[in-house]
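Quick note: the coordinates plus some simple rules give every number you see, no bench work behind them. Worth saying up front: this structure is predicted, and the values here are computed from it rather than measured. Cβ atoms are built from the backbone, for glycine too; each structure is taken alone.
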Structure I
Amino acid sequence: MKKYLLPSLRLTAVLLVLLCIIYPLFIAAVAKLAPGGGDGVTVTYKGKIVGYENIGQDFKSDKYFQPRPSAVGYNAAGSGASNKGPTNPDYLKSVQAAIDTFMVHNPGVNKTDIPAELVTASASGLDPDLSPAGAKIQVKRVAALRHISEQDLMKLVDEHTEKALLGIFGPAKVNVLKLNIALDEMKTN
């Protein structure tokens with residue numbers, strides 16, 4: 001028994017030091033080198049922090065571009081998805097409700113033209129980005145409510161579209177918070 005017990009205790013002690021002390025300290029040190037110093041990249045507007053670059057948030061007014069729905073109410077303390085499958089009746093009801101809500105706020109849009117991301121939550125429930133199509137389909141509504149030309153808003157969306165990394169990794173995306181800040185900074189006609 002001693003033959004197996006002592007090596008097991010030594011291995012346990014080594015792994016405890018390695019995995020509970022050295023590894024977390026290493027990861028914390030690497031995080032300090034990342035943008036935001038491991039605390040996330042804040043977005044400021046008029047000298048105040050209004051959000052984080054990588055955490056989605058809700059915009060209540062139709063005068064703003066709307067983000068993806070969130071299964072966690074945009075609560076960053078508890079990110080997560082609904083975990084309901086695509087044939088789950090509750091999930092289908094929530095998607096239909098999102099479609100109906102989108103149609104009410106965006107009259108004139110064909111139901112089949114709505115990008116899926118605008119009626120389904122992301123896996124984290126906190127996705128801060130939309131595809132360019134997800135932003136552009138909202139241009140007509142925002143332009144009408146803000147009395148801005150649709151062409152100017154299309155240009156704004158294009159200016160805030162981040163291309164795929166190196167042109168091949170990931171899709172093009174538009175950060176909704178940054179787009180809405182730029183929208184507030186535009187001069188209305």
Structure II
Amino acid sequence: MIVATVMTSPVQRSTLLFILGVWCGASVFMWFVATRNFAVARALQETPASGFEQITAPLDAEAVRLATRHQASEVNRLFFDGWGLVQIPIALIAFALAWRADTGRTLLVLVGLMLLIVAALQFYVVPETIRLGRILDFIPRDPTPPEDAPFWRLHHTYTSLDMLKFVLGLVSAGILARGARP
């Protein structure tokens with residue numbers, strides 16, 4: 001039994017390093033997608049395709065802006081909720097590999113923190129941000145609605161925690177790549 005654990009440890013470490021790399025890379029991709037969705041909505045408003053322009057001709061510019069931003073928001077909501085559902089098993093697998101690969105307490109704590117961040121985001125921050133965002137999509141912003149401040153707090157919380165998760169992933173990957181057992 002001890003021989004099998006020692007023999008599989010390099011494979012488990014390599015698998016964990018691969019998973020951390022994919023996880024961090026996919027996080028960067030999600031940041032790109034979220035920002036690009038709103039850029040596409042803006043581009044549709046500024047230089048619409050002829051078919052889009054014909055369909056939206058009866059609408060004023062504000063209605064077109066609200067509709068395109070709403071669509072971008074819905075795509076982001078779908079992607080972030082889906083990404084959270086994908087991250088949970090990734091985090092559980094990474095934690096299990098860190099546990100079984102005898103990687104040391106530091107790495108186990110780092111990956112455990114990543115798992116906790118993903119759980120907090122998926123089970124509280126994302127659903128509440130989605131709920132508030134849908135309320136805010138079509139209501140006037142003057143005066144500022146009461147949902148605005150908590151929405152932006154959650155948005156900034158998501159961004160900060162996701163960046164922290166990313167940094168923890170990079171640090172974890174660095175520890176594994178060095179081959180050290182802290």
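Given that helix-only ellipticity at 222 nm (-39500 (n - 2.57) for each DSSP H run of 4 or more, over all residues; to 500), derived from a single structure, equals -12500, which label among I, II identifies that structure?
I
State the single structure among I, II that was used to calculate volume of the Cα convex hull per residue in Å³, giving 193.
Derived from the structure labelled I.
One of I, II was used to compute distance in nm of label points 7 Å out along Cα→Cβ at positions 72 and 128, and the result was 1.5. Which label is that?
I
Say we calculate mean count of other Cβ atoms within 10 Å over residues 112-119 for every structure; which of I, II gives the highest result?
For this comparison of mean count of other Cβ atoms within 10 Å over residues 112-119, the top structure is II.
Given a value of 21 for relative contact order in percent (Cα under 8 Å, 6 or more apart), calculated from one of I, II, which structure does it belong to? Walk me through the numbers before you get to the answer.
Numbers: I: 21; II: 32.
Only structure I yields this read-out.
For which of I, II does mean count of other Cβ atoms within 10 Å over residues 16-23, calculated from the coordinates, equal 10.2?
Details: I: 10.2; II: 19.1.
Label of the originating structure: I.
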